[in-house]
Structure P
């Protein structure tokens, strides 16, 4: 499939330990220009575990961004060179 947008410029606005943020200027298929805000994150993997009773396993994880515990599927980061 052909990409309907063409990147014209890219500017990194934040470089952190866990994420990088950038703003891309793109030209859409009709010729208009717009910006796209992009969050770059290292590779990760998630699993959906279904038990013998068709129940899905969730983990309770504290998330600072919302300042509370959330129920999520198990997930984690992948080290460089590691296969998921």
Structure Q
């Protein structure tokens, strides 16, 4: 599909050309890559946020499990008459 952008500030176009040249790309190739990156950025950002939330929930769950295990361990650490601890 063809996309056209009209009425750009010449200084902006010049800067785009400079950025493209720094990367060894034509203006077309540079803008193509930038638009593709922009199109998927939000999706990638959402995935990253969901992954971070999952990691945070796992850390909380592990902390709760650790606390529960310590409490159970403390309950099981009772002295039996005649045994040394």
Structure R
């Protein structure tokens, strides 16, 4: 099972501020730009990096889903590329 599209989504969330903005304003539409399986979409909606890891997401990239969570959004970690 390839997790390329899942990892690409998370990479873009990390590196591309416009992709982050799109995901922040409309996660469903942002996910629509990637060939994601339904279980990957559900994991992204959940915001749980552990669930993403089980689907093949890279450990460091999986953390970037938490950037969409208001409690973690302003963490200085996100500014490190």
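Structures P, Q, R were shown, and distance in nm of label points 7 Å out along Cα→Cβ at positions 4 and 60 at 2.1 was computed from R. If Rg/Rh (Cα atoms, Kirkwood Rh) is computed to be 1.12, which of P, Q, R is the source? Of the options listed, only P reproduces it.
When you work out mean count of other Cβ atoms within 10 Å over residues 12-19 for each of the structures P, Q, R, which one comes out largest? Walk me through the numbers on the way to the answer.
Details: P: 9.1; Q: 11.9; R: 14.9.
By mean count of other Cβ atoms within 10 Å over residues 12-19, the leading structure of P, Q, R is R.
Taking -15000 as the value of helix-only ellipticity at 222 nm (-39500 (n - 2.57) for each DSSP H run of 4 or more, over all residues; to 500) derived from one of the structures shown (P, Q, R), identify that structure. Only one of P, Q, R returns -15000 for helix-only ellipticity at 222 nm (-39500 (n - 2.57) for each DSSP H run of 4 or more, over all residues; to 500), namely R.
Each value in this text was obtained by applying a stated rule to the coordinates, not by laboratory testing. This structure is a prediction, so every number in the text was calculated from the model and none was measured. Cβ atoms are built from the backbone, for glycine too; each structure is taken alone.
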